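Participant: Alright, structures below, take your time with them.
None of the figures in this text is laboratory data; all of them are computed from the coordinates on show. Since the model is a prediction, treat every value here as computed from it, not as a measurement. Cβ atoms are built from the backbone, for glycine too; each structure is taken alone.
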Structure P
Amino acid sequence: MKTLELIAQKREVGRKATRDLRKNDLIPACFYAKGKENVNFVVTAKDVRPFIYTAHKPIAKITIQDTGEKFDAVVKSVSFDPVTDKILHIDFLGLIPNHPLTIEIPIILKGTPIGVRKGGKLSQVIHKVGITTTPELLVDALEIDITHLDIGKQLQFKDITKEGWLFSVPPSALICSVKQSRA
């Protein structure tokens, strides 16, 4: 799993303080984890870009400059401005060893199916999936090899076996299929 450093500073909580931060192009963020106190901090848009605008979910090694606190986390949610698409707020979920967490990860299909080489069309139905697992078994994306799929074949979650993972969708949920293209 990819790990990236993130340097942050403590921040004041409140509507006026948050508004002032956003005027200075800073992004308010919050770290929370079970059994730990919430930590409110501020980051720059440039620093969080590798966590937000990517297909993968990297682990953030967050360091608070003011206090020297360090913790590992993943991005849980991001709030965007509906008009400008600027990042308004980020929530980070703390990683506690051997404690299960629920997170949404992307599904990345690897390879070219046999059916596509024969003239079929690949259709991916689900692009992200929620999983429940421990931090030790966490990956930044679910990569699936689909080279074996022929025309008329499909891939469902019951076909994927990951030890220690619980998917948020039913086993019969369709991930992708290769269909006959129209002539």
Structure Q
Amino acid sequence: MKNTYLLGYFPLISIILFSLSFAMYGEMQALTLLTNMGLLDGMLEFFSETGIKLSLLIVLFLVCFMVFAALKLISDTVIELALLFFSKDSEGNDLKNIRLGASIYFVGGAVSLLSVNSLIGIGAIFLGTTVISFVYLVYKISPSLTTAGLIGFIFFHTFVWSTWILVIAYCSIKLYNSIIASLPL
């Protein structure tokens, strides 16, 4: 059975798996923080421990899900924009060729569930999956790119994602500094 829509649900499942991994880690850290602050005992008077854990997991899962869904949307837009600029393919065959790349994230999401006790492990699995997926993307679309187009495609992706990361890091540092400066010391 060869159907182009067979792998259409893999991105959603991948987002769910990675979100669940990060949410489970976040839940464990939040429970540790609440216990250390002495807030968990007070919360247990109103909710059961299972209810607190489930509520934390759902909230953190939704936050992670929204972040990964936004990253997927940005990624798809950047890929299609780069193909518009650099690819010789005008029929959209490159997009069909790269659909199997969603299975890379699916496997990475499944593996990340094995590493829920380590943020570094989950992050490394996500970054490794992203690098493998990018290499697969470049390999699959390289026949429809000239050498200059391939260099432009790789540079375009590197530039866009580097810019996003630097802007987020800059804004985070700026926000942190403004919060620290506003504390009455």
Structure R
Amino acid sequence: MLCSAAVSLLAAGGSRALTHRAVDRAAGVPLGSTSNLFRTRQALVSAVVDFLVQADHRGLAHLQGRPGTAEDLARALARFVSAAGTTGREHARARQALLVHTSGHPSSAAALAEGRSGLIAWGTDALRSVGATRPEEKSALVVGMVDGMISATVFLDLPVGESALASAIMAIITDP
């Protein structure tokens, strides 16, 4: 509940809107509740990053445990980007606010880098399961592409052509 409130604050007002008191108010909990659980701003930022990474994993959970095909993986990732432009807008805006915040806060940058590493590791496993060569390298490319497309969709209102995006992801997956 606290992290969800924090995401809403970040999405609406940027990193300056993220304070312990503001989270308490937004979550409708007694003042001091957030600072009791997350003693520092950094602890709060880290918790929000973890919350967003877990949300991404839930969004892709239907792919875990099933090898599927490269085409299945590419289409699912394209659908994930498309969903981020609609139902996932708030999370994308919160991520962007955290990215801006990290420029002056190395410890926050480390939390985001760790979250990204987790997504790349997930992608590496998914690519390996569909027989892709160089899965670590390709996962970093695909994660970067997905991030960029989500940003373009959410912040520039560019439509996602799911089939075109799936084709681009397939090109990366099947490159020798």
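Participant: Which of P, Q, R yields 4.0 for distance in nm of label points 7 Å out along Cα→Cβ at positions 16 and 152, as computed?
Facilitator: Q
Participant: Let me ask something else. Name the one structure among P, Q, R that relative contact order in percent (Cα under 8 Å, 6 or more apart) of 19 was derived from.
Facilitator: Matching structure: P.
Participant: Here's another thing I want to ask about it. Quick check: 5.0 is what I get for distance in nm of label points 7 Å out along Cα→Cβ at positions 32 and 96, calculated from one of P, Q, R. Which structure matches?
Facilitator: Q
Participant: Tell me which structure, out of P, Q, R, gives 61, 40, 24 once Cα extents along the principal axes in Å is calculated.
Facilitator: P
Participant: Assuming -27500 is helix-only ellipticity at 222 nm (-39500 (n - 2.57) for each DSSP H run of 4 or more, over all residues; to 500) as calculated from a single structure, say which of P, Q, R it is.
Facilitator: Computing helix-only ellipticity at 222 nm (-39500 (n - 2.57) for each DSSP H run of 4 or more, over all residues; to 500) on every structure in P, Q, R gives -27500 only for Q.
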